[in-house]
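Chemist: Several structures are given next for inspection.
Every number here is computed from the coordinates shown, using simple stated rules; none is lab data. Nothing here was measured: the structure is a model prediction, and the numbers come from that model. Cβ atoms are built from the backbone, for glycine too; each structure is taken alone.
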Structure 1
Amino acid sequence: MQTALSLRLAHRIGPLPLKLAGAAALAVLLAMPALHLWTDPASSLHVSAYTLTLVGKILCYAIVALAMDLVWGYTGLLSLGHGLFFALGGYGMGMYLMRAIGHDGNYQSDLPDFMVFLDWKTLPWFWQGSEHLAWALCLAVGVPGLLALVFGWLAFRSRIKGVYFSIMTQALTYAAMLLFFRNETGFGGNNGFTDFKRILGYGIAEPATRATLFLLTVLLLVAALAAGFWLVNSKFGRILTAIRDAESRLMFCGYNPLYYKLFIWVASAMLCGLAGALYVPQVGIINPGEMSPANSIEIAIWVAVGGRGSLIGPVLGAGFINAAKSWFTVAFPEYWLFFLGGLFIATTLFLPRGLLGLLRRHKENA
């Protein structure tokens, strides 16, 4: 009895070396803004603006991977459209950042530069209130959540699942990408939003602003992980895994999977929106390319390579693949897609539980 309880507790908390590695990684991430602000640029300990931005971007991707794992790894819903929710969150924040430029734009107008260039005379109705950061954050979370709610309600009520659900999510993000590419939609067309100047009155390129945005991203990732672990280890989480493993049996027991799937689907979309809102001011641009179906497929690869159904695994996968991408696209740009495809195939064939499963197996054999 005691042995069984110990095994269950160890499975829930995770092996000690993994916990120590996580604590060390968190300490390094929390130290990076301080090393960026308060060390001499010539020092070997100094963290450059490029490094801080790159790691901040990867952390945003890690949050998206975690959100994807909640719906795929734990609920069995393979989404190929999570890039859409991420991009919508980015556009919500981008609207505020474009308004914050004010008269510092090329045309010195109250309207964003792209609207002046396209001969817009007034601000569209859906831009009203976008000069306030609080409203922009509401848009960044609310629009992906509302879209997910409507889509999920229609899909789950019709009991669409499996490959059909995946295809529908991919079609949704592709349709949105084509819509946002159009100039008349009021979102900058092909160029999207860029040339941001400030956020809450602070220069967006200032070291303190970069450090603050980075720190907020770290805190969001930690909070999302904590909430995720609490959720999946609750009764609600056990119902999600039952939906993944045997939905028909769960219905036979008297549960209605619709509302459970809808809740986790909407929550995942809103988390992606928050990640997108933090991504845009750090990277400095948002355009319809973020909605590309290829980006959503890549999110699924992050989760698969890291180890779906574990929360930590997708974070590792997003970090590993995007760090490799940053190196490959500079050193061997023509081979990056071959590497990514080969990695996904190797994971599918030899590492069904991903990198985290490999680490756990090595620990057990040690």
Structure 2
Amino acid sequence: MQPLGPEVLPPGIRARIVEGVNGLDLHLLEAGYEEPGRPLVLLLHGFPELAYSWRKVMPALAAAGYHAVAPDQRGYGRTSGWSDAYEQDLRPFSMLALVRDQLALLRALGRSRAAAVVGHDFGSPVAAWAALVRPDVFPAAVLMSAPFAGAPVPGQGLDWQALDRALAALPRPRKHYQRYYATAAAHRDMLHCAQGVHAFLRAYFHHKSADWAGNRPHRLAAWRAEALAELPTYYVMDLARNMAATVAPEMPGAAEIAACRWLTEDELAVYAGEFARTGFQGGLNWYRTRFEPALIDELTLFAGRRIEVPSMFIAGKSDWGVYQSPGDFERMQEQACPAMTGCHLLDGAGHWVQQEQADRVAGLLLDFLREAAG
């Protein structure tokens, strides 16, 4: 597999493959690589994204003197060495294994530590756990869109089966998207959807962005079916619909697509081309680990431990991800991250905040990095 070509990358960003990273040949993007020894900022993407999702903030980090590194994480893009089978051992996709991937990447780059780890969406808990378990290597952390409420406590986990039944019993029967993503059908539904991968991703990205007028987030009362049903259908789906069918009615028109500067058709084609080639199962396996008792139990070892290094949270003001897990946003600030320096909810951004409001995100990152360095 060859790295992404320069024709699809902004000036100053290069792609390469680093071999032998915790069993992976890891594809990454980097900016500010010309001078050795620059402070390294590690940027971790979520689902369904790639290292490419950081393309709009990396040049600003490099211009400020940092070495910005964004890998295609395990299960994604041009990183190889992982299995796309549904029936497999999920331990390589566990949260601690994903942290080990990032530790191995730093070693492969000749680094003993990063200046900061930054994660968006499902990359946010990876960044949080990296800072929680190895603060010596990750002395600062920025979390985006997905709040971190702390390590699970033994015996206090959510009863997902009871929630499944309660959602299905609503007058408008529903299901939680993470439960759907854990099914064997999810990958097939998206890869072989009637509209095609490119159109599916366009509708999916649009539906969760500030461009979709229905995104007006608010706090939810509790982890109860009636409260969760207030979430948009990309989070709490109609019981009989798959994700491709869920987002299809929200497909933007031609004029709206042409006006979307944060994700042009050429940029979307990079995502669509990669996912059409790899499928979605690698990323979906991350969701499946959330329901594996043994993989949850290993995280309870850290119950009560907090992220003591400087941290910051960024999300879009139109991002339901802030509130999709009732109480997490508050627990992050009050308990899990005692050294958090700020929570920023940006106007004009939904879930894809580092793409929708790249300049403002880059500015917040640079201010935080300077403060964290002391």
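Chemist: With distance in nm of label points 7 Å out along Cα→Cβ at positions 218 and 346 computed per structure, which member of 1, 2 shows the largest figure?
Modeler: Once distance in nm of label points 7 Å out along Cα→Cβ at positions 218 and 346 is tallied for 1, 2, the winner is 1.
Chemist: Match the computed value 19.2 of mean count of other Cβ atoms within 10 Å over residues 58-65 to one of the structures 1, 2, and report its label.
Modeler: 2
Chemist: Can you spot which of 1, 2 the value 20 was calculated from, given it is relative contact order in percent (Cα under 8 Å, 6 or more apart)? It would help to have the intermediate numbers written out before the result.
Modeler: Values: 1: 30; 2: 20.
This value belongs to structure 2.
Chemist: For the read-out helix-only ellipticity at 222 nm (-39500 (n - 2.57) for each DSSP H run of 4 or more, over all residues; to 500), a value of -24000 was computed from one structure; give its label from 1, 2.
Modeler: Derived from the structure labelled 1.
Chemist: Of the structures 1, 2, report the one carrying the highest value of mean count of other Cβ atoms within 10 Å over residues 210-217.
Modeler: Evaluating mean count of other Cβ atoms within 10 Å over residues 210-217 on every structure, the highest lands on 1.
Chemist: May I pose another question? For structures 1, 2, which has the highest computed value of Cα Rg over 2.2 N^0.38 Å?
Modeler: 1
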